[in-house]
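Pasting the structures here.
Read-outs throughout are calculated quantities, based only on the coordinates presented, and are distinct from any laboratory measurement. Since the model is a prediction, treat every value here as computed from it, not as a measurement. Cβ atoms are built from the backbone, for glycine too; each structure is taken alone.
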Structure 1
Amino acid sequence: MPEIAAENEVTVRNLLAAYEGESNAHAKYTAFAAKADADGFHGAASLFRAAARAEQIHAANHARVIKQLGGEAVCQIHPVEVKGTLDNLKTALSGEQYEIDTMYPGFLAEASDRGNKLAVRTFTGALEAEKTHARLYGEAIALLAGGNTGSWIATARDFYVCPVCGYTSETEEEHERCPVCNCPWEKFEIIR
């Protein structure tokens, strides 16, 4: 296995942190989806499954770049604390906001300063998807907290996930191509 070049050490550490975060988010959202289904919030469960798939794509993209930079993608999956669906949505939103406001901007700045285009690409794809997840979690929280249980949060629905960058949409054929990575829309995965 190639060694990590000195100029890539911080970037690889950041990639490993992102890899662990995304891997744990995948596990967490998968568990949250099962709870949402059990609680009768099948639309929220669909959202958790779509976000879990996106996080899985982010983790795989980060792992690929880690390997290309001479590292090995390893992480620890932490036990998931599952509560009620509303609390789980709030936990998910909090995690997404951290990634949007703090984690990915810092990681992107460092990778950009180093001119590491591979890391910039994988961080950018993840950051843009997290923005959509945060918006959708916020909407679901408002509906559930407002007692609007007859809305989309109650009925299973399709979400569309880009298989390349993890961008997530709640509408079919939102664009001709993924707005983040330019993947053709017809290749998007349908997650229910």
Structure 2
Amino acid sequence: MYESGIASVQGVWWKPAHRAEKVWIAIAFIWCMVLFAMMPLWHLRGGQNPTGIRHRVEPADFRERTNEFIAAYQVGEDAGMPIVEPPPGSDVYLIGMMWQWRPILRLQAGAEYTLHLSSVDVNHGFNLYPFNVNFQVVPGYDYALKVTPTEAGEFRIVCNEFCGVGHHLMVGRIEVVPADATAAADVGDDR
């Protein structure tokens, strides 16, 4: 038998709630209010938010800045991809585009840099493997982050936002060298 929306549903829904039900509803409501209050508190006092600077930028302008950065600090190449080694304290530019991170960065351990991230085409995800660093890189925005590499090694940049058919190939690289390493020994690096 079918019921219409006009006829009352059979049951006891109109009877007052039992005392135990009221207690659990009150507990659930109070817990929801605690979690609701924690959202702005955690946003302001938690350590998970990036402390970077964001501003709008034209993708063509960011590409030009990145090319100037590469021209100024390039120390080698790896399979046609420029390797750049900027001096400590400088601005470092990394651009995401289908299907690459450009350029390969070589940074000194213990030195502070300002890393500028942007995309020129579609949304990309910036994930620094094996660390839990994860950013959404959006065209038209420059994300500037203060970074200080603490350990030497080679770290992969993985795009974790689907960006097209070559998405699985979009892997970049950041090389962190000890502070006493020099760029002169690696000029013309063609691994």
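One of 1, 2 was used to calculate FRET efficiency 1/(1 + (r/R0)^6) of positions 38 and 118 (r between Cβ atoms, R0 = 35 Å, to 0.05), giving 0.60; which?
Value 0.60 for FRET efficiency 1/(1 + (r/R0)^6) of positions 38 and 118 (r between Cβ atoms, R0 = 35 Å, to 0.05) corresponds to 2 out of 1, 2.
Starting from the value 27: which structure in 1, 2 was relative contact order in percent (Cα under 8 Å, 6 or more apart) calculated from?
1
For which of the structures 1, 2 does the calculation of FRET efficiency 1/(1 + (r/R0)^6) of positions 30 and 166 (r between Cβ atoms, R0 = 25 Å, to 0.05) return 0.95?
That value comes from structure 1.
If you rank structures 1, 2 by distance in nm of label points 7 Å out along Cα→Cβ at positions 6 and 22, which sits at the top with the largest value?
Of structures 1, 2, the maximum of distance in nm of label points 7 Å out along Cα→Cβ at positions 6 and 22 occurs in 2.
Using the calculated result 5.9 for distance in nm of label points 7 Å out along Cα→Cβ at positions 14 and 158, pick out the matching structure from 1, 2.
2
Of the structures 1, 2, report the one carrying the highest value of mean projected area of the Cα convex hull in nm².
By mean projected area of the Cα convex hull in nm², the leading structure of 1, 2 is 2.
Of the structures labelled 1, 2, which one yields -20000 when helix-only ellipticity at 222 nm (-39500 (n - 2.57) for each DSSP H run of 4 or more, over all residues; to 500) is computed from its coordinates?
Source structure for this number: 1.
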